[in-house]
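**Student:** Some structures to go through are shown next.
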Structure I
Amino acid sequence: MATGYTHGITKDTTFREFAFRCARAFGAFAHQRDQSIDAAPRKLEVDFVALEREVALRRKELMDFERFTETEQREKFRLAQKQHRVAIAELRREMEANKANLLRMTALVKRWKEPTPGHLELKNFMLSQLAESIQHDYLGVARWDFHIWLKNEHESFAYRARYAEEKLEKEHARAKILNGWADEFFASLDRYDAENGDGAAVRTRK
């Protein structure tokens, strides 16, 4: 029975064409998984320019933050506090509306007469779920401390910069490994065709 890779093989199918198909199942060409099975394998192309821009941006954000005077830091702290209060007020309004819905449903469940003693477990389960939601649907008021906020903000900027750098490094390593595998594969097909005359199909790779 034919598989997705062997379907359509004819007496005119070359080794290169079949190898191209099967190579699509391997990691070096995973980026083409959504393309037609007959699309020729292509080496991985990574937008390193965009990744390098991201690294530069995150580094600049960190350096800008580290250059702030204490006055500027405290101003940003006050702004963050204000934004937090607005967000908390909106969240509290949503929670109050949600609590009203939960209390309404609790009353409806309590009004339900379970048809048999065996259905009491279901009723109790519904009530327990509602009670748990009401109990934990509480938003405490966080105490803001300038020095803790400053430390957390610095760690956040440093993390984003570090993450961008590590992503760039990993993509370089990944491209090197996968494209190295692809280069060896393409070179082996050229050698095979030269040695066996199996019909060199036109390669559309970079």
Structure II
Amino acid sequence: MLDLPSGEAKIFLAAHGIAAIYIALIGPGRFVILPARDVSRSFANLNSKWPGADIRAIFWVEGRSKARRVCVLAHDDLQQADSILTAAAIEAAVARAAVNAGVRLTGHGVMTNWLQNAIKEFDERLSIAKAAGHLQFFNRAYREHRLAHAEQGRRFMTFAEATARMRRYLIACHAKKPRALQICEGELLRYVFDGKQSNDGNGRERTKSRN
């Protein structure tokens, strides 16, 4: 069984619009080729229908529509096959389908390495921003929200929960502009504490670039 993306790796994939094409064995000599935005969730659903299913290969593409197109072409290709299907034969069919569709495939190992490096780079940029004091506004806002809730006798999220939300927001920002960590203070605070994103499409939010 291949290691599937989890946690922040899934957030990075979603932020970059990257989708999976995976090949799973669902029974003796029976395979399926499926597109997925979240391969872990998709495979969990598949495994509930076919217990013991096993992922044999994963490819990554830019956009779920392209993933679906490759899957359709690969299925059409395999319907014409007159030999016993194997994982290798299906992988070859996916590769041919990608070429015919003009879609670039990225192997699972390459994508795994890219994700590890992307998360490492993000953490480095976030550490620089913290050291420079660029996230002090977040700490102040957390204390203010927690105090306001405490005065009303209401439970508030833990700092760890708030930080996790902040990281999700900043990962999406980093995906759009990887060379600089973009921190839009008002929008970040609404995302973390109100669960809302800015409705202002005119760029009026104050955005700060942290190198």
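Where a number appears in this text, it was derived from the coordinates with a stated rule and is not lab data. All values derive from a computational prediction rather than experimental measurement. Cβ atoms are built from the backbone, for glycine too; each structure is taken alone.
**Student:** A value of 70, 37, 30 was computed for Cα extents along the principal axes in Å; which of I, II is the source structure? List each step's numbers first, then the result.
**Tutor:** Details: I: 80, 70, 19; II: 70, 37, 30.
Of the structures listed, the value fits II.
**Student:** Looking just at relative contact order in percent (Cα under 8 Å, 6 or more apart), which of the labels I, II belongs to the structure with the highest value?
**Tutor:** On the way: I: 40; II: 18.
Comparing I, II by relative contact order in percent (Cα under 8 Å, 6 or more apart), the maximum is at I.
**Student:** Supply the structure label, taken from I, II, corresponding to helix-only ellipticity at 222 nm (-39500 (n - 2.57) for each DSSP H run of 4 or more, over all residues; to 500) with the calculated value -17500. Let's see the in-between values first.
**Tutor:** Details: I: -24000; II: -17500.
Matching structure: II.
**Student:** Identify the structure, out of I, II, from whose coordinates mean count of other Cβ atoms within 10 Å over residues 32-39 was calculated to give 11.1. Write down the numbers at each step before the final one.
**Tutor:** Details: I: 11.1; II: 19.5.
The read-out comes from structure I.
**Student:** Given a value of 3.7 for distance in nm of label points 7 Å out along Cα→Cβ at positions 24 and 192, point me to the structure among I, II it was derived from. Please report the intermediate quantities before stating the final value.
**Tutor:** Working: I: 1.6; II: 3.7.
Label of the source structure: II.
**Student:** Upon calculation of FRET efficiency 1/(1 + (r/R0)^6) of positions 80 and 168 (r between Cβ atoms, R0 = 30 Å, to 0.05) from the atomic coordinates, which of the structures I, II produces 0.55? Don't skip to the answer; put the middle values down first.
**Tutor:** Values: I: 0.55; II: 0.10.
Computed on structure I.
**Student:** Upon calculation of Kirkwood radius over Cα pairs in Å, for residues 16-95 alone from the atomic coordinates, which of the structures I, II produces 17.9? Could the numbers behind the result be given before it?
**Tutor:** Numbers: I: 17.9; II: 12.7.
The correct label is I.
**Student:** Determine which structure produced the value 4.0 for distance in nm of label points 7 Å out along Cα→Cβ at positions 160 and 184, calculated from the coordinates; the candidates are I, II.
**Tutor:** Values: I: 4.0; II: 3.0.
Structure I accounts for this read-out.
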